[in-house]
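What follows is calculated from the coordinates using simple rules that are stated; it is not laboratory data. Predicted model, so just to flag it, every value in this text is computed and none were measured. Cβ atoms are built from the backbone, for glycine too; each structure is taken alone.
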Structure I
Amino acid sequence: MSEAYIVAAARTAGGRRNGRLSGWHPADLAAQVINALLERSGADPALVEDVILGCVSQTGQQSTNIARNAVLASRLPEAVPATSVDRQCGSSQQALHFAAQAVMSGSMDCVIAAGVESMSRVPMGSPHVLPLKAGLGSYMSPQIQARYPGVTEFSQFTGAEMMARKYGFSREQLDAFALLSHQRAAAAAQARRFADEIVPVPARSAEGGALDEPHLADEGIRYDATLESIGSVKLLAEGGRISAANASQICDGAAGLMVVNERGLKALGVAPLARVHHMSVLGHDPVIMLEAPIPATERALKKAGLKIGDIDLYEVNEAFASVPLAWLQATGADPARMNVHGGAIALGHPLGGSGAKLMTTLIHALRQRQGRYGLQTMCEGGGMANVTIIERL
């Protein structure tokens, strides 16, 4: 079987809700990343055989196969097909898995895996809320409700609180982790650690007007964050521990990776950035929902023949501070190796784009630190988790 190599990895800088990327139609924003992958790899657009793109809220401007619409907005020829993936927050990490599986099988030689989410234009929860308002019903079927009695919906916010309580984290500990995320992201930005991974795109306001300069910096980083300012944010639920300040930020953004096999490498004539060493996905309890990365990591390491200490860097999505903290506690991983350039609490979580975004950051961080192995995982709606292990080349 062939290997899967990543030859280009790029992302937009994150945009805050109604911020500097909110004027972009999501198909056009994803197209900017696709074009950047072509430019960075030097690939003939005709060599790309498929585009697999993650997106969670596939309605409105993100409906009708957003992946195909991104292709039609890009430099790729019409002959390049595309399909959209929804594995909730892991959508574009799953897109990478599908792309890698395609080139490893030999059925394709060059595939783009990407993701996009405009949370300004298509609010989180729209695919559930809009049908309810239209009288089209809920995803919670009678048989699901019979299996999980008393559960009216699967809620990530409930799951985040359950995680904090199960693993014994106080509000103060969650806030301290949130501060660390901002501090690490600020340090990385100031040291230009993100410079090679970010695609410069013109800033556009929510009204659609072009601003004066390209969008080059993650808009969510709070350089002046303190424990006091984070701790002053209202809790999401009375008596709870989760606040908007120790959870991921709503974000607009896109990211992508070009994935090839040996024939693809030869056709492109480029050196690979990384090799996909392992990929897997695991289902878990949908009520606590966010715990799946823990057993998924344990199983992935066993299947890959590695131990947690063999991994040089970890990217564990900061959907809520309780998730990476619980992951650290359960796996015994070195905290100094996790989310070394900050995470979604500071940099934003553009839902369907986050898997490709985290992988882009992981690849570049491994190269900067001369590490060998990187592991990425994230919690996903419905109680799932993808795990990807890469080897820097």
Structure II
Amino acid sequence: MAKPSRTRPRELPAFTRTEFENRAERARKMMTEAKLDAVMVSSEPNVEYLSGFTTQFAWNTPTRPWYFVLPRTGKPVGVIPEIGAENWLGTSWVPDIRTWASPRPDNEGLDLLADAIQSVRRRYGRIGVELGAESRLGMPVGDLRRLERMVRPVKFADAVPMLRELRMIKSKAEITRIRHVCEIVSDAFDAMPKIFRTGDTERDLTRKFQAALLERGADKTPFTAIGSGRGGYESIIMGPTRRKIGKGDIFMIDTGTRYGGYFSDFDRNYSVGPASDTVRRVHDALWRATEAGIDAARPGNTAEDIFTAQARVLDDAGIAYGKVGRMGHGLGKVLTEPPSNMAGDRTPLRPGMVMTIEPSASYGRGKTQVHEENVLVTKDKPVMLSRRGPREIPELKV
């Protein structure tokens, strides 16, 4: 394993109050367009994004729900368990909180939440909540139904289209965090020749790799997938097994690592000893497909155009697409965000969007390879956030 650094990992400054005020102002304009009087969120990414509240506790237990209400006009409010009051006031830009003694299964803050919603100045009689695709609630569905009855005649509407649009364009401060975590992960991947030892199991290697990420300054590594096998691997989403990695194996590590509430998401492939001609050919085709996808990540194109650019390279090489269903996606506070690089997703690309470029290939008898990079869409050419992977598959010494 790589030797621990003697220097303290670089820390980025916290988001400013202005950052959150700008988010709130953009959200309020979108509420007017969507005819919403307020939004009420309860999921980790949206509560963090709008309120600034960060915690080690809240999202690791389903016992206590946490709510944030942002009105179209008026002051926002947090409705939270009293155990989190100091944590909230120490991290959020919003001082107005209403608390209750939780756990209280018969009424987990619903009366306080209903009062906050009913106090919102009404124009449209609609409150936006997280109902749509690629969203999750941080509260029981039964409580949401009960709350809906409590706030009548106010109606609930899907806020996901608005929230998706709000978070899709990243600020400079958000991009700085994504770039920083990509640098951390790139450094750990570059250290792989020192980390890997012949005979490591997938579990051994994953633990050492995650330790290298944390030592370099990552906050956490919620997703670290590994695949290994003779001449290729079969899955790109599995956790580590006890399989030993040895000469003739190809392995891939893909990680969604977080820093400051933002994700990286890219992988690297390695050969233990010399790679076969087939592996080299597939790796090279995927590298070229990635290049094409990166080049397509420009304003005026769509997410579908990124897919088409990658698919064309693989078609020309006579290589079948993998079973992923798309060739990349948006990236930010969540590991996979909209849009999807796939046929039919015509979401326009705009400056400030962060995208993954992720072609995959199937070959041989059930073998797979996948490549992935993280890139920023700008008004000009795309900017790499991950450090570009090598065109030739790295061969580790046995």
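In table form, for the structure just shown:
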read-out	value
Highest-scoring label, criterion being Kirkwood radius over Cα pairs in Å, among I, II	II
Among I, II, which structure scores highest (criterion: FRET efficiency 1/(1 + (r/R0)^6) of positions 109 and 221 (r between Cβ atoms, R0 = 35 Å, to 0.05))	II
Which of I, II leads on relative contact order in percent (Cα under 8 Å, 6 or more apart), largest value	I
Per mean count of other Cβ atoms within 10 Å over residues 21-28, the highest-valued of structures I, II	I
When FRET efficiency 1/(1 + (r/R0)^6) of positions 189 and 309 (r between Cβ atoms, R0 = 30 Å, to 0.05) is computed for each of I, II, the largest belongs to	II
Identity of the structure behind 0.05 (criterion: FRET efficiency 1/(1 + (r/R0)^6) of positions 85 and 293 (r between Cβ atoms, R0 = 30 Å, to 0.05), calculated), options I, II	II
